[in-house]
Every structure is written in C-alpha cells, then in structure tokens.
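Have a look at these structures, which come just after this line.
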Structure 1
Amino acid sequence: MDSLALIEAFGDFKDEKSISKIDLMAIIEDSLKTLLRKRFDSDDHFDVIVNPDKGDFQIFLNKIIVEDDMSEDDDLEIEISEAKKIDESFEVGEDYTVEIPIAQLGRRSILTLKQILSTKLQEHNNSLLYDQFHDRIGELILGEVHHIRKQHAILLDEEGNEFILPKENQIPSDFYKKGETVRAIIEKVDFKGSKPVIIISRTSPVFLEKLLELEIPEIQDGTIMLKKVVRIPGEKAKIAVDAYDDRIDPVGACVGVKGSRIHGVVRELRNENIDVIQWSKNPEIMVKRALGNVTINKIEINVEKNYALVFTPIEEISRVIGKQGQNIRLASWLSGFEIDVHREVEGEDVELTEFGDEIQDWIIQEFRKIGLNTARSILDKDTEALVNLVDLEEEQIDEVKQILRDELED
C-alpha cells in the first residue's frame with residue numbers, strides 16, 4: 001500500500017467528521033512519527049513531509065556515513081563505499097538521506113499505523129466536540145429523548161450529538177417518553193475517559209433565564225434587564241427585572257396581558273409558580289418586594305451582615321414564610337439578605353434561644369429556619385401547621401410548646 005492509498009483509506013472518516021485536509025495531514029504526520037518511535041525508538045533521524053495539495057506524504061531517513069566495516073546499526077548508518085556508489089562526493093561523517101517507502105516498513109507496521117491514525121482521528125474529533133460545546137455552556141438546546149435510564153435520560157440533537165440529563169437536573173414532575181422533544185441548557189462539559197460528556201439541566205436558574213429571553217423580546221434585545229433569577233425547581237421561582245427606560249413597566253412587559261407572556265415559561269417548567277418583581281437598589285424596598293404581596297409594618301436592615309428583620313402581623317406569618325418556607329427562602333436569595341420574621345403579638349414574649357437548656361439546639365434551629373424565633377410565635381401556630389413546616393414529629397412539637405407555655409405562665 002502506498003502513501004496515497006493509505007490516506008484514501010481514511011477518506012470516509014474525514015468526510016463524516018468534517019475534518020479539514022490540513023488537520024488530517026497534521027494527524028497523519030503525528031501518527032507517522034509515533035510509528036517511527038515505536039519501530040526505531042526515536043524519530044530523531046527521520047523527516048516526515050506531508051503534502052496536503054497532493055494528499056500524500058514521504059518519509060526520509062537521515063543516515064550517517066561511516067568507514068567501511070564500522071557500521072553498528074544498518075538502519076541509521078551507511079558505509080562510505082555504499083554511499084560513493086550513489087555520489088562520489090560523499091565523505092565520512094556526512095548525512096545520507098534516503099526515502100523510505102511505506103511498504104518497506106512491513107505489513108504489521110502499516111496495520112499499527114492504521115490503529116494509531118484511527119485513535120488520533122477520534123481524539124481530534126473528541127477535542128473538537130469538547131471545544132464546540134464548552135463554548136456553548138449556558139445555551140438552550142433542543143433534543144429528542146433517545147434512552148431513559150434510572151439515573152439519567154439521554155437526548156440526541158439533529159446532528160446526533162449526545163446529551164446527558166441527570167435525574168437531579170430534571171424538574172421533579174418531569175416525565176419523559178422516548179422520542180419526546182425536550183428543552184434544557186448546557187450546564188457543563190466533562191471528559192469521561194477520552195470521550196467528552198455533555199451535561200444538560202432543566203433545574204438551573206440559567207434555564208429559566210434563557211426561557212424568558214426566548215419568550216420576551218424586550219429581554220432579548222436588552223430593553224429589559226434580568227437582574228436576578230432564583231428558583232426551587234418545579235415549585236416556585238422569583239425573578240427581578242429592571243428597565244433602562246423609566247417609561248417602560250418591566251414587570252408588566254414580562255407578565256404580558258393576563259399572563260400571556262409568562263404562561264409559556266410556566267408551562268415549560270411544569271407549572272412552576274413565577275413571581276416577577278421590579279429590581280430596586282434600596283435594600284428595604286427590595287426585601288419588601290421580594291417577599292411579595294404581604295403586609296409588612298417595618299423592616300430593619302443590617303447591610304454589613306446582609307441581614308433583614310421583618311416585622312409583620314401574626315396573621316400574615318404563613319404568607320410571608322410560604323409553603324415549606326419557600327417564599328421567605330426565595331426572597332432571601334433574590335434580595336441577598338438573610339430574612340427573619342418578627343411577629344408583632346400582644347403580651348410579653350421570650351426569644352427561642354433563651355430555652356437552650358431545655359430544648360435541643362437543632363430543634364430550635366428547625367423553628368428558626370422558618371422564621372419562628374420567639375415562644376409566642378410557636379404557641380400561636382397550630383401544631384398541625386407546624387408539622388408541615390418543620391422536620392419534627394407532632395409529639396416533639398407538643399413537648400416544645402409545653403416548655404414554652406410553662407415559661408410564659410411563670
């Protein structure tokens with residue numbers, strides 16, 4: 001097999017993977033040098049010339065001319081008498097260059113070269129695939145469900161590229177069927193061995209950002225700015241928006257008439273509830289807006305500690321906290337302040353932390369997570385409601401209530 005025929009043997013692979021002629025020639029040169037190192041322990045004495053215009057290559061061996069009967073390596077040395085048969089002007093110590101036909105390396109070497117070429121072509125393609133999708137991290141993709149596994153789903157795009165959608169990156173209510181079309185964003189690109197693995201996500205806040213850009217032209221053209229997006233996938237999300245032009249209502253533009261614009265996004269997110277608020281540089285206003293349409297009497301802000309204490313009537317507490325603490329948690333993420341709620345109740349009250357000797361600290365923290373920081377704030381809430389808000393059994397809650405009740409009576 002000559003060099004041209006060897007290159008042609010890889011023509012189908014080149015066309016399929018869209019590898020340029022220049023790249024292919026570089027791979028061939030690298031593969032030939034790898035073969036020479038395997039065969040001769042070094043490629044120092046060889047020159048490889050690849051001609052991309054003709055689509056062939058040549059291998060030249062540079063031998064050293066030595067005295068007759070002094071050659072120790074026929075592969076790398078040639079005696080002076082043999083050299084002079086070719087050119088009388090040769091002298092001992094000079095280089096003697098001879099072309100090595102590919103067939104001279106032997107059939108086994110050619111098979112080895114094919115394997116090396118195939119490996120390097122695959123490595124080249126993997127590298128191109130990695131670079132292509134690593135540059136697209138954060139972009140929306142549309143893929144067809146090809147396989148469904150216990151821990152992940154495999155999607156394919158129109159070009160046959162494979163995407164992995166792990167279970168933890170799926171919205172809890174997602175349910176896929178083979179052949180279904182699914183939207184997601186490219187979250188990261190890793191290598192598994194030598195093969196690039198493209199991980200996609202439907203739970204990332206970036207996925208919501210890209211959906212909003214898709215549905216709302218003003219976000220796409222920059223008229224409206226997405227300042228921050230936070231979400232609990234499949235449950236609730238909050239987004240803060242602003243506009244360059246004060247005459248534009250960014251919230252109204254995002255929601256649309258009767259929610260027409262936001263509806264498509266909600267449907268894509270499996271009916272995830274989305275609150276849209278207007279961004280503010282004022283921390284107090286931002287915290288109030290982030291909590292939503294609830295009654296707040298006063299807000300105390302500690303900018304240095306990123307802490308906000310919200311004073312609200314006791315009847316508003318459940319709305320401020322939200323289902324399983326979702327509203328106050330999202331409001332904290334959106335505003336950048338850790339939000340605590342102070343219940344305005346009649347009569348004396350005692351901070352929950354004062355009961356450290358009688359109530360275990362982890363139990364106190366469970367109540368504090370949902371903004372219950374005082375004795376009365378817990379006593380004023382039904383036990384049944386508390387069971388749904390904190391990770392405690394009904395009996396534990398009743399015991400805590402009894403301790404608090406005894407203290408307040410004293």
Structure 2
Amino acid sequence: MDDTGVDSLADARARDRQDPLADLRDRFQCSDDLYMDGNSLGPVSTDAERTLDRVVEEWREQGIEGWTDGDPPWFGYCEHLGDRLASLVGARDGEVVVANSTTVNIHTLLGTFLDTRPGTPAGPDPSADPGAVLVNDLDFPTDHYAIRTQLRQRGLDPDEHLIAVESQDGRTVDEADIETALDAHDVDIVFMPSVLYRSGQLLDVERITEMAHDHDALAGFDLAHSVGVVPHDLSAYGVDFAVWCHYKYLNAGPGAAAGLYVNREHFGTAPALAGWWGHDKATQFEMNHEFTPADTAGAWQVGTPPLLAVAPLEGALDVVEDAGIDAIREKSLALTDLLVDLVSGLDEYAVGTPRAHERRGGHVAVEHEEAYRISQALKSRGVVVDFRPPNVVRVCPAPLYTSFEETWQVGEHLESVLTERTYERFDPRGDGVT
C-alpha cells in the first residue's frame with residue numbers, strides 16, 4: 001500500500017467511510033458524472049439555493065424595503081458576507097467585502113495603488129518616478145489585461161512597466177526569481193496568484209509579501225484558485241490587497257459577485273474607481289457630489305451589488321463553515337495525493353503539479369501531448385474535467401463533495417482512455433468526434 005493508504009478500490013471505499021466530511025456531499029446536487037471541475041465552477045448546494053430563494057422571496061414580499069428589512073438587510077449584505085469570509089483569508093474586521101467581479105477588483109485595486117506610491121498612504125506623490133508592476137508569465141490572462149489597461153491610462157508603456165517573471169520549466173514559478181526581478185527593477189507593486197491556474201502550484205504568499213516590502217513595493221494577490229480550499233493569513237503576513245472569485249471552491253454560482261481584501265493600513269486611500277456603493281454608508285443618502293469613501297474595504301465597491309448574484313454565497317458559506325477550512329484543506333491534500341499517485345503510475349502521463357503539500361493547491365495538472373483529445377474522451381465517459389493549452393488536463397477532486405472512490409475511478413478512466421486509444425476518436429482541432 002502506498003503512502004496515501006489507498007491501493008485499491010476497496011481501500012478508497014474504506015477511506016470514504018472514515019471521512020468526516022463525507023456527509024456534506026448530500027447538501028450538493030451532484031449529477032451521476034464524476035465532476036472534477038470544481039476549480040472552475042462548483043455545483044449548486046441546497047444551502048446556496050435556500051439563501052437565493054430567500055432573497056427572491058424578500059424581493060417579492062418587501063420590494064424596495066428589502067434594503068432595510070431583509071434578513072440581513074440588503075444595504076449591508078456585502079459587508080456582512082465580507083465579515084464571514086474574513087476567517088477564510090485571515091483578515092481583520094472591515095478588511096474584506098463582497099464586491100464587483102474579479103477583473104473589476106483588479107482594475108480598482110491596481111489603479112488605486114499605482115496612484116499611491118509606497119510610503120505615501122495619504123495620496124499620490126507627483127514627484128515620484130513611476131515604477132513597475134511585477135507579475136509572472138503563467139498568470140491568468142485577465143490579470144495582465146487589467147494591469148496593462150491601468151498602466152496605459154496613466155500614460156505608462158506596459159511593455160516597460162509590466163515586468164513578468166519567467167517560469168524556468170513552463171509549469172511553476174520560483175520565488176527566488178521573483179526576488180531577482182525585484183533586485184533588477186524599480187517595482188511599485190508585486191501582483192501574483194496564490195495558485196497557478198494551469199499547474200496548481202501554491203506560491204509562498206508570506207515570502208513574496210516580505211520580499212516586496214523589503215524592496216519598498218506593495219504586495220497584492222489573486223486568490224481565485226485558493227479561496228475555500230487553502231487557508232490564508234493575509235493580515236498577519238502584511239499583504240496589502242487581494243482579489244478572488246466565489247464560484248470555484250466556494251460554490252456560490254456562475255457569475256457570483258467577487259471578493260476583495262484591503263489591509264487596514266490603506267483605509268482612507270481614494271479608490272481608483274470611485275462609485276456609489278463605496279461611499280461612507282452613514283452619509284450615502286445625503287447625495288453629496290463629492291465622494292467620501294467608506295473607512296473599510298467597502299470603499300472599493302463600485303456599483304449597487306447584484307443581490308441575486310450575491311445571495312447564494314451566504315448559504316455556500318454555511319457548508320464551508322460547517323466543514324472548517326482546515327478540514328477542507330486536509331481532505332483536499334489527501335484526494336490530490338491519491339490522484340498524483342495514480343497518475344504517476346501510468347505510462348505516458350506526467351504530473352505538472354508539485355508533490356509537496358506546501359506547494360500544491362486544490363487541483364492536479366495531468367500532462368500529455370494529447371491532453372485536448374484526452375479531456376474530450378474523459379467527458380464522453382462522464383468524467384468532467386477541463387483542458388488548458390498546451391498539454392494540461394486539469395482534474396479537481398473538490399473536497400466538499402468528492403469521494404476517494406470517485407478519485408480512484410478517475411485514475412481508472414485516465415488509464416483506459418490511453419490503453420484503449422479512445423481519445424483518437426476526437427478531432428485534435430477541437431471540431432468534434434472524427
């Protein structure tokens with residue numbers, strides 16, 4: 001038996017009987033498919049559906065009075081949910097709010113801190129030379145789109161002011177290379193993902209933050225692929241700001257409103273995208289034309305929150321809180337340990353995800369030159385995965401609703417689509433079955 005304690009289907013079933021989170025699956029409406037795509041979109045839970053239905057009923061029964069009489073009142077709903085999210089990211093009171101979309105949050109936070117040179121929290125320093133934003137070449141594309149836009153709006157050439165740390169192996173990022181880039185360039189902001197979306201590598205948030213601050217730069221993170229499956233401690237590490245979505249591991253539904261964190265040291269800074277909903281709540285309805293930002297992370301809200309895209313998060317958090325983020329992480333590592341071991345034992349495949357627990361997020365990158373056709377063959381068998389160019393099948397055994405038995409079965413399917421060559425039925429151009 002290997003170090004996962006699972007060497008057969010019977011072993012996997014035994015692990016499921018011992019799993020303290022096994023009963024949570026009953027709260028999700030899972031199909032008969034092997035759903036291994038929760039790192040892109042989590043399934044609906046009865047809890048998320050319940051809170052969505054409640055807000056719809058409040059809308060029906062109370063109309064506009066729901067803003068003050070909802071349970072909780074809609075007016076402070078996003079701050080209320082931010083307080084609940086704080087424990088998942090290690091934030092203090094007022095540092096988290098539900099707001100906007102992830103990309104909008106990148107725009108407003110990067111824009112804010114591009115206008116506020118390090119060491120001048122009260123406002124921009126016109127005399128300071130513009131520095132650079134340090135990213136990496138394995139980032140999710142939207143991060144770069146937004147940052148380039150913000151640089152151009154300030155008259156800065158993105159080709160000069162957006163510095164990308166290059167991956168040495170095309171899979172992972174070495175924090176030592178981040179420090180080398182900081183030594184070589186005048187950097188104002190370091191903006192990195194917590195988990196790389198292709199390979200699943202977990203970066204060292206604490207170390208990157210310390211390096212940024214040692215070079216008089218701010219540290220920001222995109223936590224989209226870690227919130228809800230990896231514990232964080234943003235405030236203790238001194239992280240300056242962060243963004244994330246709620247439709248992956250937190251299962252709040254497609255298009256769910258996003259989240260953001262701003263360290264309280266930056267409260268009072270003028271948001272780059274000032275909007276109605278970021279105004280100080282006590283005076284918001286005085287309708288003053290001069291913007292007075294809230295004295296919390298709520299200042300970075302832009303427009304009126306889409307309540308029907310916010311409400312499912314409330315119920316979804318009930319499930320996460322009942323499980324506990326530490327237990328979620330423990331099971332996630334056990335499931336991905338099993339998957340890594342299964343794939344490692346199969347000829348032709350490679351594992352692109354680090355094996356060390358402290359370097360791994362919640363999904364596994366299964367590499368093969370025919371990854372696209374393999375992903376299609378798996379889907380035809382009811383194994384829901386996704387493909388990321390050029391050669392990655394992403395497989396995510398999300399711990400709230402995935403069993404060890406199902407993970408074992410995925411390994412069997414990965415083996416059979418190769419041994420039976422069933423992937424050859426699919427067009428490599430993505431046009432369908434040949």
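Every number here is computed from the coordinates shown, using simple stated rules; none is lab data. All values derive from a computational prediction rather than experimental measurement. Cβ atoms are built from the backbone, for glycine too; each structure is taken alone.
Here relative contact order in percent (Cα under 8 Å, 6 or more apart) has been calculated and equals 22, so which of 1, 2 was it run on?
On the way: 1: 8; 2: 22.
The value was obtained from structure 2.
To test your reading of the models, identify which of 1, 2 gives 35.6, 120 for Rg and Dmax of the Cα atoms in Å when calculated.
Details: 1: 35.6, 120; 2: 22.4, 69.
That value comes from structure 1.
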- [ ] Figure out for me which of the structures 1, 2 the number 33, 18, 11 belongs to, where Cα extents along the principal axes in Å, for residues 234-273 alone was derived from the coordinates.
- [x] 1
- [ ] Using distance in nm of label points 7 Å out along Cα→Cβ at positions 66 and 266 as the calculated read-out, with 3.2 as its value, let me know the right label among 1, 2.
- [x] 2
Task: Label whose coordinates, when mean count of other Cβ atoms within 10 Å over residues 58-65 is calculated, return 16.9 (choices 1, 2) - done: 1
Open item on the list: So if we calculate distance in nm of label points 7 Å out along Cα→Cβ at positions 138 and 250 for every structure here (1, 2), which label has the highest result?
Closed with: 2
